[in-house]
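Read through the structures below before going on.
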Structure I
């Protein structure tokens, strides 16, 4: 595979980051669906959901900031 430079490299990096965001969203959705099927009460589900959303937002926002910095 040949090395990418300049705009091609930036676009490829952005694509990798966008794919990662997509995979993260799928992972968080799958995990959320799993906890709702575990038989937890509403309180535990609410607590876990808050934790997952904070974690998801931190991960995705970090990636989005990097994409924005490359523009």
Structure II
């Protein structure tokens, strides 16, 4: 370590290490958000499919009622 310039140690301690730490925190937050978004998309898709099935049943009931009357 004696060959390193004197300014390198404070630079590493006060700039590089905090930046790397901040990037790690951002990565963790982003990955959690990506997981949450994927879960919400899956829930939305499931709800849309269920809504489509309900609408098809209601359409068939309406058609049956119209054909009777």
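Bear in mind these aren't lab numbers, they're just calculated from the coordinates by the rules spelled out. Fair warning: this is a prediction, and the values are worked out from it, not measured in the lab. Cβ atoms are built from the backbone, for glycine too; each structure is taken alone.
Annotations
- Comparing distance in nm of label points 7 Å out along Cα→Cβ at positions 29 and 45 across structures I, II, the highest figure comes from II.
- Computing Cα extents along the principal axes in Å across structures I, II gives 96, 13, 10 for structure II.
- Value 5.1, calculated as distance in nm of label points 7 Å out along Cα→Cβ at positions 21 and 53, assigned to which of I, II: II
- FRET efficiency 1/(1 + (r/R0)^6) of positions 37 and 61 (r between Cβ atoms, R0 = 30 Å, to 0.05) from the coordinates reads 0.60; which among I, II: I
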